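Once you scroll down, you'll see the structures, which are given as structure tokens.
Readers should treat all values here as calculations from the given coordinates under stated rules, not as data from a laboratory. Since the structure is predicted, the reported quantities are computational estimates derived from the model, not experimental observations. Cβ atoms are built from the backbone, for glycine too; each structure is taken alone.
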Structure I
Amino acid sequence: MQRWHGLEAIPTGWGHCVVTIGVFDGIHRGHAAIIGDAVQMASERGVPSALITFVPHPSEVVRPGSHPPVLTSIVRRAELAEELGIDVFLALPFTLEFSRMAPDEFVHHALVDRLHASAVVVGDNFRFGHKAAGDVALLGRLGRTFGFSAHGVPLVHEGETPLSATYIRSCVTAGDMTTAAAVLGRPHRIDGVVERGDQRGRELGYPTANLRTDDWVAVPADGVYAGRVVRLDEWGRTAAGPPLGVAAISVGTNPTFEVRQRRVEAFVLDWSGDLYGANIGIEFVQRLRGMEKFDSVEALVRQMDLDVEQTRAVVPA
């Protein structure tokens, strides 16, 4: 898959393609339905499929300070899009100037003049252009003017609930990782670099990888979780090979030791080695319990023993 940043990265002589557009944070099952239709249509027409997404999240530009928690980094988003068969991943810088583009200006500049779209596939609730003035109906009318077809894909529902990044964020915030995984189609994962902590876990017999993450990452509610740790390469992509292993994960401030800084720490079961400075991803499979303050270190260690036993029971090795 080709990865482009900005419209200027589109090569000279680029031919026709089928385009899908959206923030696609999380690339959940609903997104997969949209992307799947675009990939299939491109295959039927014998042209590449291209996915347009935006960085940073449009909300942060239009309403500064309103940036929602991020489910997937731009690197992870590209990786997941590639797994779904996308040929080109195009990240467009979302600036204040860009946000003021009229719908027809965006269509002509990006979809027609640069990408030469023969078809555009989006979700039924797709909005675009200044003040989100454009919708699927307008996209269809512009398509008839500029020579491409527009296709709105119905939203995927779980019962009465439409699958959306907003819904997943609410699950993650509540610590409901089982529902989040069901909507995503995989466990929620946060990526980052292992940094040196206070090394208290090592003293207790449970050395942990302390994760430093980017801003706005969707960190689950405080508590202890069962999950996995995967190794990432230097660019933050999932490294080849099996995961580092099953992990018991702590999210919170560690009230037993009166630590004020909120941390994400993972104890990788049956693994030893130095992870400092490594890029890793932590997958959250299930919440085991809330964050607690214990009366003694001994009581904390006994609970940690139980957490590890429960983690083994919840997550297959």
Structure II
Amino acid sequence: MRKSIKIAAISAGALVVALTAGGLAIGDYVYTSGTAVPCGINTDDLDNSPEAFYTSTYNSGPYPSSSWNQWVGYDLSEWWLTGVPYDTVEIPVAQDVTLEAWWITPLETNNKTVIVTHGIGTSRRDFNALLPAAMLVKSGFNVLLVDMRDTGGSTCTDGRHSAGQEESSDFAEVALWLKNQKGVPARSIGMFGVSGGAIMTSLLPAKTEDVSAFAMEGTIFDFSKAATAEVEFQGFPGFLWQFAEVSANLFHGVDLGETSTKTGIEKAGNRPMLILHGDQDERLDYQSSVDFYNYAKSVGANIELERFVDANHTEGMLTETDRYAELLTVFFDRNLG
């Protein structure tokens, strides 16, 4: 009897080990495929620049619904920065990691500077990074429009994003670069992130005191909930995100929860935050921004939430362009020194 029990225990232990190993292997696949980003520029963005930029092509917009196609060819020419000087700059942010950016300076500047970055899977050449950048430049702001690591012209490290963890550390260095290389004081530096760039922006207050105001196009609050939704969006069962999180840490040295959204909010202190979000967003649930806002209010943070009715992912900047521009520029004008 004892021998049978011992054999059963060994068998059960072996089964647990096998299942765990299998789960980690699947989790690693989910992590490496689900967080993959192009180390380069998307084909439909190749011709975009501050001087002329266009919406994404058919069935390749920022949200999965075919209703995106109504925006293909949408005229954005009134926002083109014709005749506005800009330079390509390279910003070292970590060992062997350099970010590429455009330093855009209006002819009549208000001496305030906003760092702008894009969403996951795109680059600074995407229209929904160039459009808000143009809104700011046309209102007199200097803009540093930056490619995150593993995208655009920036260093390709592993071809994956880290849910804002590594990226927020990079952008703390970007703000320091602005201070040291461009002479911009911290009180005059703001940050605006789009989608995945907004997730990074929500963590940035925990990484630096050199940014004085933060604006986000959509964001997340509950990482577990958002990660589950993202895994499902990638076509996997939602529970696998837990294996993916463990695999990221165990095999790749990336702690996807190292800095929490709550920590970012709390570290913002009295530095103002603004969330712009469409209430029909299919990529980042609008409720996540409501939860972010409510928690921020509960800890006394200085925050505003602006809702764009019936707008999908980043679509508010197209459905209500003038309102979007006013909200964004007034926020930074009011809150940067």
*mean count of other Cβ atoms within 10 Å over residues 140-147 computed as 14.6: which structure among I, II?*
I
*Comparing Cα Rg over 2.2 N^0.38 Å across I, II, which is largest?*
I
*Looking at structures I, II, which one was helix-only ellipticity at 222 nm (-39500 (n - 2.57) for each DSSP H run of 4 or more, over all residues; to 500) calculated from, given that it came out as -12500?*
II
_When distance in nm of label points 7 Å out along Cα→Cβ at positions 252 and 308 is compared over structures I, II, which one is greatest?_
II
